[in-house]
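Derivation of every value follows stated rules applied to the coordinates shown; laboratory data play no part. No experiment lies behind these values; they were computed from the predicted model shown. Cβ atoms are built from the backbone, for glycine too; each structure is taken alone.
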Structure P
Amino acid sequence: MIGALSVVLLCSAGLSTPAQAQEAEPEKPPEQPLVDDGLARTPPMGFNNWNTTHCRAEFNEAMVKSIADIFVEKGLKDAGYEYVNLDDCWALPERDADGKLVPDPVRFPNGIKAVADYVHAKGLKFGIYTSAGTKTCNVAGFPGGLGHEKSDAQQFADWGVDYLKYDNCNNQGVDAKQRYITMRDALKATGRPIVYSICEWGENRPWEWAADVGHLWRTTGDISDNWGSMLGIMKQNLPLAPYAGPGRWNDPDMLEVGNGGMTDTEYRTHFSMWSIMAAPLLIGSDLREVTPETFEILGNKEVIAVDQDPLGRQGEVVTSEGGRWVVSKEMRDGSRAVALFNESATAQRIATSAEAVGLPKAAGYSVRDLWQHKSYNSAGALAATVPAHGTVMLRVSADGDWAAYPPAVETAVEGSTFVQAGKQSQLTTKVTDLGRTPALKVSVALSGPSGWSVRATSATSADTLSTGQTLRTGWTVQAPSDTPKGSYDLQLRTSYRSSTGARVTSTLPVTVRVVAPPPGGTTALSSLDWISAANGWGPVEKDTSNGESDAGDGNPITVNGAVFSRGLGVHAESAVEYYLGGACTTLTAQVGVDDEEGSEGSVAFEIWADGKKAASTGVLTNADAAQAISADVTGAEVVRLVAADGGDGVTSDHGDWATPELTCS
């Protein structure tokens, strides 16, 4: 479980700053969609097979029927999921003699209508895929809808299709608006209500025109099942909040929750941020194989209610400084959903207030933690120490019920969460009453893994904490000298009573990281182990370019014809962090856009030291020679190397940190 308003979790290191999705200010969105047919009044919820199967053989009639069964059996239908959608590869490569699409008889031996009928019999709806071009996006090139819009739309309607995803491949250069409008008109002419998903990847700024065409539109390229991809897409979609509303939704692509490329904490963030952005929630994992934790995430009705709120607002950014994001979404009942999202790879305290997120002044506020399913009262402060890559999701109300709940208590940790084996470290825990009522008989306890030494050096209890008061406790922590590098959980237990006599307790892990001492002298950064690495496409590579999506598939690092033997190959949005332990002074590198992406790509390079920007280059393109960058990192515990989007999206943004060197004492 991720951190909550009353508890803390910790991981490992660093900060970042958000990239902008677009250089130009977007045009003002329409107040209402020009075509309002009553469909998709809340963001569509359902399933799409692509992220799991692509065109592999397991994508077939049996799989699709199994997903419909699981929707019912596991309570996903009751939670709001209704669309079971096919993606590419359901058809044969050629149309029949009458120009009709032909379902693949191996994958779908009973045809598409039989599958749609099965889905409908479960009380669900059925969706299908094609492309607004001559061929679909798969390399095999199945028939697309360009020039066949009327015939294909009628065929879909006859099969009982309720949802069409219309892609953008092989479009022959035909104007996007023209292509998508043609299919809109063809769907309307069938007389069947069909939700229309425009999947042109945000290339033509569809948020500015597609409310008159479809019900949702992709704002980005395809998502991948990794932290960097999810984060970059989220950052591109967040600024587009003014364009969302009932019947017109920004679509940052399908969910990767449960596919295995991220941690459960990161998947909770993925689900939380998609929900607060009022994004479509289309499950992209094979529900026949996922873990119970995946069902717990996907089935969280309190978070789903944020996504499905009928007012139809997309959450807006309140603050994002240093990777500490506060996003607030207005709800129909007057409450606010609030996401406290930690972009960085170490636990951070994120704080805001009820007024800052849009609520009126009040004597007190009720605060509901949507992942822990617990309610508290607050005098107005909203704060939590949020785990690395984690999100605390709250629903806050200015109402008369706040006094029925215990006070919100924030438990935070000060000091480094990095430990060198065999060396004593200092840690401080803080318990602060954020509530309108006092916290009584407060106590804290911290324990470590077997063999670790954890000792309190100051008071561990207080009789009373009034609003804003803090119990601060010092601790010494020491791991055995033979402890391997890695993350370890200490157990932090907090207990208190409310004025009504209710006892509130929590026991959750505080994650510390055992690290090697920083190097001495001048060292090539690519020879060191990083403490975290997030990359927008594939893994970060050592001493080669980023290459493609697999590890070890890069090329020699080459910037504007100059070849470098050492360095890091990355793809924006990217962040790589190293532990310095306060022992280093300077970091230098040559940076630029790698030649392997041709003339495309634009990247801004930044160096951050303990959450403060120490150096930056501005935007570089493939036309630029490698540029020197140097940062003073004196006394910093963690340094973070960021390769950010240059302002035009992250396509082809392969960046290089060439010959990076770290000088330490």
Structure Q
Amino acid sequence: MAAVAGAAPKAPEALGRLDQTLLVFAGLMEGGKEDEEMVRSLGELTRLLNDDPEATKKGEQSITTVIDSDCVDTILCYLDMRQPDVVRAHAALCTSAYLKAAGEDGSKKLAEFFHDRVRRGTYDDYIVAFCVAATIFPIVPDLTSELFLSEGFLPSLGPLMRRKWKSRKVETACLEMLNAACMQAQCREAVQKYCAEWLEEIVELDPEDVVKSMHTADPDVHAQEGSISMRRHSLQVQNLAAVVLAKLRTVQSVAPTPGSGPEARVQPASTTIDDLSKRFTKMLMEEDPADIQPSIEGLAYSSLQPKIRESMAKDKDLLKRLVNTLDNAPPRSPLIYGTLSIFANLTRFRPFETEEEKRIRQLKAYANAAGKLQPEPLNGDEHVLERCKRVFEAGITPVLVKQSRAGSVASLALIVSLIYSLSMVPGIRGNLAQQGAVRLLIGAWTALTETEAQTKRTAAQALARILISTNPALVFGGNRPIPISAAIRPLTSIITPDTSADRRDLLPTFEALMALTNLASIDDETRKAIIRTAWDEIEEQLFNANTRVSTAAVELVCNLVQNPEEMLALFGDGTFKSDNRIKVIVALADAEDPKTRSAAGGALASLTGYDVVVKAMAALPRSVEVVLDLCRDDSEDLRHRGAVIVRNMLAADGEAGKLARKKLIEKNAAEALTECAKKSRAQAVVEVVVEAAELLMKDA
């Protein structure tokens, strides 16, 4: 309908959603616009598409009804590699929003676009089709795989890449598509089947040989302008082909194909993963900006192989170059994720196996003639620990701290896993803390949501491991102190075993309790904060069937009860709960494990400094026998604790002291103290025994 003469045009926001969409497409279809205008138009269209599902729920007509094949063609052509990167990035977001809003109709139009461009077969059409496929693979992998695996498509790529006259952009777009496709197993197998041979040809081709052969065939070749550069693969294309080949070599399946028999295997390749790794290393060390991304991606896949990991870790120059690459990488870039992946591969430990799991694995290996009876030795802890040391010595920690501040969730997860692996090396934990790892881990645990629960647990466990081995006063001091309370919550979160895990892993529980024990040695405020945050979880672990965990819990209690106020609240209020807690500690002092008895004895040595606890203890059956057994123990440490408890009980005032004295006399405390004195050589123990004996004989 024609506009009314003299009427002012409507502002875009005054138009309906369908009219706004058509107006945006009108702008996108115009040529000669600045990049900023294109980005704004694509951003506006993305907004309209993202809002479309909610609008249609309210009864409005979907804007996808006015987006025909020409409109889809317009959006997809902005994914062309010849477009500026910023335009391509916004076009990718727009394409994703369209496919989500349009559903099946959008998938149909995308398929029509792809097949139509491939059928046309011009260089321009190939470039656009390949670029679109490469971009949308991670967005709609199922749909793109279907297009990629359509009959005849992959076999047609070989003749295209082997053409006499080369197009660098066609080859680059094709290889980027293959690179993206290799992320999907079925597509990767198809690439291996149809493309591996010509990929090797590209990688192994010496450009100088091409020139020599051209001169031999035609001495006047220089008279043909541009003929040399157009008849050989560029170095960039060769490097990208090497990345694709690395993905095939690293993760290709060796399982026999159906009907091929058990002897069928993938034939050995002439270009090995070791050859490719050396190529990527050389590319990276030459520091050509165009080669950095493919070299990092290639090394990320190459480093999945144990032998490659080992050789990379021994190359100090390469490690420093990787650290420098990570340090200078733009925020949230693929370069960051790729470099972090390399370091994660170098430092990844083999998953822990129980004895039962080891036995089952060995039985499976015996049942499979092709299986290995032993795990890969280069994946053993001793090798990984050495690689971790080398990565740390390359100076990675400060760079991880820097990149953690503005990284994506995926990158942060890799950073956390890296710090976790490095924390396995006891000798560098203090250095990790000094270089900012504690602050990093606390920040990561706080920033991550519950949807990233496993990464949060990993961060908390790495934090626990570092805090076990370092002086808390140094970690939480300095010019920019970290509040100790900030570390308590992450540690508390892993005291309770992960209920969603397949196997009940008590190592995080144990390490968290040990770290909290170290923190509890600082001051009363810290002890108060631990009790208020974690007491319920700590108390539950006193009953843990695992001896090491229950011992760690009672050692923590031993430190916590040094705070008089909190001690009286937990053990001295005369309630059933407090009496029961005393009963539990006494029972642990009678455990078979000497470390558990020592920890519980230490807790009782502190607790019996209070009359209310002495009274409750004296009223318990067998409590006095347990204490006197400590005095008779063969361990000097346990005898010392037992003697302190007896002295404290005898020194109690009022009814508590009378009751304790009566019970001790009835159970032959004098004889136990005499035996304790005879066995002891330490002056401190003898002095306490003498004090206890004097109190026992007083007014006798």
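When relative contact order in percent (Cα under 8 Å, 6 or more apart) is calculated, the result is 5; to which of the structures P, Q does this value belong? Write down the numbers at each step before the final one.
Details: P: 13; Q: 5.
Answer for the origin of the read-out: Q.
State the single structure among P, Q that was used to calculate semi-axes √(5λ) of the Cα gyration tensor in Å, giving 69, 33, 22. Please report the intermediate quantities before stating the final value.
Working: P: 43, 33, 22; Q: 69, 33, 22.
So the calculation was done on Q.
Thinking only about FRET efficiency 1/(1 + (r/R0)^6) of positions 450 and 610 (r between Cβ atoms, R0 = 35 Å, to 0.05), which of P, Q has the largest value?
On the way: P: 0.65; Q: 0.30.
Between P, Q, the highest calculated value is found for P.
If distance in nm of label points 7 Å out along Cα→Cβ at positions 82 and 394 is calculated from each of P, Q, which structure is the one that comes out at 3.9?
On the way: P: 3.3; Q: 3.9.
Going label by label, the one that fits is Q.
Upon calculation of mean count of other Cβ atoms within 10 Å over residues 338-345 from the atomic coordinates, which of the structures P, Q produces 24.5?
On the way: P: 27.1; Q: 24.5.
Going label by label, the one that fits is Q.
For structures P, Q, calculate FRET efficiency 1/(1 + (r/R0)^6) of positions 106 and 290 (r between Cβ atoms, R0 = 35 Å, to 0.05) and state which one comes out highest.
Numbers: P: 0.85; Q: 0.50.
Comparing P, Q, the top value of FRET efficiency 1/(1 + (r/R0)^6) of positions 106 and 290 (r between Cβ atoms, R0 = 35 Å, to 0.05) belongs to P.
So distance in nm of label points 7 Å out along Cα→Cβ at positions 114 and 570, computed for just one structure, reads 6.1; which one of P, Q is that?
Working: P: 5.3; Q: 6.1.
The correct label is Q.
So helix-only ellipticity at 222 nm (-39500 (n - 2.57) for each DSSP H run of 4 or more, over all residues; to 500), computed for just one structure, reads -22000; which one of P, Q is that?
Values: P: -4000; Q: -22000.
Clearly, the read-out refers to Q.
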